[in-house]
Structure formats: C-alpha cells, structure tokens
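A short reminder: the numbers here are calculations on the coordinates, not readings from a lab. No experiment lies behind these values; they were computed from the predicted model shown. Cβ atoms are built from the backbone, for glycine too; each structure is taken alone.
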Structure P
Amino acid sequence: MPYDKLLSQGKIQKHVTSRKEIENLFRVVKRELKDAAIPQLSGDKKFTSAYNAILQCATTMMYCEGFKTRGEAHHYTTFQFLREFLGAEHYGLVDYFDSCRKKRNLADYDVAGEISETEVIELLEEANRFYKFTKDRITKNYSQYS
C-alpha cells in the first residue's frame, strides 16, 4: 500500500475530509497568495506567505487522498507525503519546496532579512503555479471535493 512507511512511523494517519474542509483550505491558500503580493511586507513575510500557500495546497492533496499528518514536524511530513504522492516526475519540485521549508524556518525562528527579493518572486510564482496545479488535480481526480 502507498504511504506504508509514513503510516508505520506514525507520521500520518487516516483522515476523512469534506468538500467544506477543502474549500476552507483553498480560502487560506488564496489569502496567503494575496498577502505574499503585498509590496509593503518584508521579503521574509512575503516568502512565508507564499510558502504557506504551497503547504496548504499539499495538505489539500493529502486530505483528498485520505490522510493527514500526525505529531511533530508536520511540514516536513507533508512534503514527504507529497513526494510519494506526486512521484518521481515531481521530485525536483518537492525538493525545492522542502528547501523553502528550511529557509522559512530560518526566517521565522532564527534570522531576519536573509531571503532575497529574487527568492520571494520565484517562490510566489511557483506558489501560484502550484495552486493551479492542485486545483486542476483535485477537480480531475477528486471531483467530490471540488
């Protein structure tokens, strides 16, 4: 069965989602994308908002597939799940998202101003693409939630 390792490690558990839950997550995604585009925000905050949009998109896919994270390090676990869910064709993208997770952790907890404007722009563009990809995938494969 897919996701056996994550299940056996207790990192994910079964989850029954609903159309309302997915709609709510997508509202969070839209808010985060909008916030990430506010020119007056610091680069760190814009980056964090774009990252959060990506994380919530990944979460919607996980929920539609019937799982949710469990315990600590749920961002890391979400990207582990996403890697397996999307498969080898998307490993590079998931690795990029995971590197952004690490950078977001530094910006949120350790040091300010280390994220360049180029990194912010790149992540925001990727977040918008990933939002569209996620919406399309859910509409195609999980129409009961779209």
Structure Q
Amino acid sequence: MNVITKLKTSVENATGLPMYYDTPQTLNVRLERATFPCAMLNILQTGAVVSDNGIIRERLQIEMLFVTSSDLDFDGETVERDELDEMKLYAFTWLLSLMRGGDFKLAEINGTSRYYATDDVIFSAYGVNVTIEEQQGVSQCTLADSSEK
C-alpha cells in the first residue's frame, strides 16, 4: 500500500470523512467536486529517511486540511465559531488516532493553520502540519527476502 492510500485509510477510519489528495495549485478544482466536510492532503516537499537499529523508515512532512463549505462571512465570526471549531475537532481526532499507532506514528506536530477562502468554492479549513514516520521500514532481512523471489 502506498503512502497516500495509508493516509486516506487513517483519516477515513479516524473521522469518517472522505480524503482527497491534490497539489496546492489544483486544490480549488478538487474542492469544486468534493463532498463536505472532507480532508485534503498536501504532502510537503520536505522529508527524511531515518535509521533506527538497522531499520530504515521514511519521514514525511504533510499538511492535512479538514475542510467544510462555508457561506460568505464578512466578519468571520460564524466561520470561526461554528465551522473551524468543528474542523479542529476532526483534526484532533485524527492526530489522536496517529498517536495510538497504525501505519504511521506521529513524530512531530509542526503547527496549525486556519483558512477561509472565497475562490470558486467558499470554504473554511483547519490544517495541521505534522511530521509522520512509517511504522514498518526496510531492513537487511527485508532486502534479502525480496532478492530471493
């Protein structure tokens, strides 16, 4: 299973929300057809490979946005009070599920973001920027097993 599929499964299992993946440049197009509320994944360009006791694992820095459609809100009070609090709850639920384990472990919480956008779709989102690490890595034994096939 690839990274995006594993993340999609972790979000959907923890929150029940559908998850979409796209680049920041085409996010707006994806949101036009999204089912709200939902989660949007942005894999950031930074990452690392870590070695621990002879096992190599990938670390990824990602931003997961928890998004809902919004009405035009001139002062932002309704968005902040109602919609962003609900999206923050989804984000925290997902973070707690990462702490319990699965395909990834939560290595670091790097920050949060709040979005209110009025592009083609009016939406509000609560984003969490995190570093995750694969639980299962590659070792010399894994390489030896795969070369025998």
Structure R
Amino acid sequence: MRWLHAQGHSVVGIDQSAEAVAACEGLGELICADIENAPWPLPGRQFGGIVVTNYLHRPLLPTLLDSLLPEGVLLYETFAQGQETVGRPSRPAFLLEPGELLRLCQGLRIVAFEDGFEPTGPDTGRFVQRIAAVRPPSHLPAPPRYLLPAYR
C-alpha cells in the first residue's frame, strides 16, 4: 500500500488485523475485516488494480476477479507446494498447487507467471507462485498491446 500510495494511486487495504490496518493510517481507505468468515466488505466495487501477497483463500478468488475492472491489473504472489519442506506455511490449504494461479486466472491476459523456489539467503528460501494478469477490455477493435519494459 505504501509504495502504490507513494506513486499517486488511491488505495484500499483490507486486513483482519486491527494492528496492520492502524499501521497504514493515512494511506487510503482502510478496512478491518475477516474476509474468510464474513461477507466481502466491498460488494459491487471494482478496481483498476488488485494486489495480493502471502495470502490464499481459494473461495475468495472469484470475488477478487469479479472486482477487477476491464483493463485492470491483478498482481498475486503467495506460497506454493514445496514450501512445507523449508518452513511455514506448511498446510496444503495455504499452498498453491503447480500452475494453480494460471488455472484460476483463466479468462485474463497473462502477462507474467513464475512458479518455483526463490532463495532468500545462503541456506534459506521459499516456494512461490506469482502472476501478473490483465482483464481484457470487453470490446476490442484490435488485440491489446501490453508493452514490454524495453519498449516503454
């Protein structure tokens, strides 16, 4: 949230921890909610970008995708199978299966995807999946042009 806010974006943050929400005071709209055991706190709202990190609750994914505007960007990164061999989380409910984010994002334009081990130190690391995807516009006169970094 801090980085996006510093870039001039309006942001909305959701966390079940009142402490985490308080730490983001002044950055934008903040919501303290348990999004696994209560209704989605933003019904009907859509966003130009959705960022999810280190979090997985599979039943919420359709709601997140429905909350993405046409041409909106989804950035999602969380732990993947294999993580149980190096640390926490280790429960299968919190670990993506191989290629799972690709399957969950069917219908979006996949711009980037990674699935593997990321070293975080000489003898440490984590297993993650990352995806960057765009919801295609509803009516396209021509294929969208998502410019690669070297051509921006």
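Determine which structure produced the value 3.5 for distance in nm of label points 7 Å out along Cα→Cβ at positions 85 and 101, calculated from the coordinates; the candidates are P, Q, R.
On the way: P: 1.2; Q: 3.5; R: 2.0.
Label of the source structure: Q.
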- At a computed 34 (relative contact order in percent (Cα under 8 Å, 6 or more apart)), which of P, Q, R: P
- For helix-only ellipticity at 222 nm (-39500 (n - 2.57) for each DSSP H run of 4 or more, over all residues; to 500) computed as -23500, the structure of P, Q, R it came from: P
- Note on the structure: Output 37, 23, 12 (Cα extents along the principal axes in Å, for residues 77-132 alone, calculated) maps, among P, Q, R, to structure R
- Message: Tell me which structure, out of P, Q, R, gives -0.32, -0.86 once log10 I(q)/I(0) by the Debye sum over Cα atoms at q = 0.09, 0.16 Å⁻¹ is calculated.
- Response: Q
